[in-house]
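Derivation of every value follows stated rules applied to the coordinates shown; laboratory data play no part. Just so it is clear, the model here is predicted, and its values are computed rather than measured. Cβ atoms are built from the backbone, for glycine too; each structure is taken alone.
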Structure P
Amino acid sequence: MKEENPWKTLKTSQIYDNAWITVWHDEVLTPGGSNGIYGHVHFKNLAVGVIPLDEENNTWIVGQYRYPSDVYSWEIPEGGCLEGADPLEGIQRELKEETGIQARDWTKIMELHTSNSVCDEVAYLYLARGLTFGAAEPEDTEDLQLRKLPFAELVGMVHEGIVTDAMSVAAILKVDWLLNRSQNSGDAEL
């Protein structure tokens, strides 16, 4: 199995930089041996997301307008934390900020690359149980709607194409799989 890098970077130029991302333009030698270019985005934050579940398997999602895609999006609570920071602490902060929810029990369910053909962003996704509720404290860049619904309904929203955010889709399908596996095997509930 070939797993080594077949690309050769000939020259790298930073084209853009702000507090969240750096955009690079590379001149490359392609795997086929021809000259080419590759643009890629470096994210300065880790992506974090969570599915909060109560004892009745209800969950909470956040609706907001997403500027880059020009769409309104229903998503799991998610955000970012600085590289090198603890992703769990980051998502605990984001969950409280966006929903007012805090959780006693946390399970990391997966890591994923959000769009590895154009960026290096890594997402850390969690399941939160043992919930307590308070007031949300969104940032001034967020105009959020909070919605409580049965988790099974949220799974349906993925299959119907209503929830399309990559982190949300991956986390929802993973938790659905974990819950079904737990029920079918008779294991203790997640």
Structure Q
Amino acid sequence: MAKNILLILGHPSENSFSKALLDAYQKGAESAGAICKTIYVSRLHFDVTLHDGYKNGEAMQLEEDLVNAQRLIQWADHVVIAYPNWWGFMPAMLKGFIDRILLPGFAFKHQSGKIFPEKLLKGKSLRLIVTMDTPKWWFYLIYRASQYQILKDIVFGYVGFDPIRFSTFGFIRKSTDALRSKWLRKVEALGKKLI
């Protein structure tokens, strides 16, 4: 049976290297028989601010584009998100997208008498493809990849994604065409493995 893969571009520009990496992943995945669908977060019409949190256990009314995004997440076996690391985290637009769609009743469910919620997105895997203008060794050694720990344990692991894998590419500003081609081939190979 073909694997359903949802590709999410979290970079505001479709002319970005994040988009090129996502396309390379798609090329590899489709060559391995996967069915791929794509969300360009920059094309969606929604309020990026979760204004009142989950007041009285309820969130804001979802816009049609976010309802469709939730349907695609439910459809997917595997989700791939590509975005740049800006100021130590993802672009605000992508963070707002995550705030608005990973909602109680969709992504998790609180259980009476239990500390941790039921993970409603169990059975799905995730790969995050992250570009940065920080040398990769600096990101891991000095910053200790703290962004990844937050995303793995507090965001996506909290709602059930497992395994959660990261691919880090940097630093972009100093990269050559040859190095970028190598990175694209690496991501295409990950797509062929459907991981």
Structure R
Amino acid sequence: MNPEPNPWKILASKQVYDNTWIQVTEYDVINPGGGKGIYGKVHFKNTAIGVVVLDELLNTWLVGQFRFTVDQYSWEIPEGGGLIGVDPLEGAKRELLEETGLIAENWVPLLTMHLSNSVSDELAIVYLATSLTQKTSEPEETEQLQIQKLPFNEVYEMVEAGKITDSMTVAAIYKIKAMLLEGKLK
């Protein structure tokens, strides 16, 4: 949409941290205004994947867990990571089953977004899943999850009230609400 070239000039870079999930690089730069400075970038080694689940009565599922990074409990759509280069839909199906025990017959891409593009390159892809079958959940050992099945409008009200703050969840719930208002979902 904007054909202008990158106004940042990189003078040097060094990797300052690396693990299985992320890599942190610090850059010596000249910023668009001409000043020297540093810029840190967090590179994510997975794609963030989320799933909004809707049944025929417009109920949806939330997953609750304590989030270490923000030091608080969080209610979210089912989410996880998928390997870069692997079809993200496969990751979405895996995460939905792991976290909720649900299998969906119908999948629709809902959103593609960058979660915090001022400091990271993390890409998120969110799907809408419908036509559901309940199986048994299979959470990972790092996950201590609670599951809630709620009417979609109640979840929307939780977002509006600031009770849900996870960025993928907020964006996805607003997208579904817009689709409902436009008559694109029934």
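Hey, distance in nm of label points 7 Å out along Cα→Cβ at positions 93 and 109 derived from one of P, Q, R reads 3.4; which structure? That value comes from structure Q.
Quick check: 13.0 is what I get for mean projected area of the Cα convex hull in nm², calculated from one of P, Q, R. Which structure matches? Structure R accounts for this read-out.
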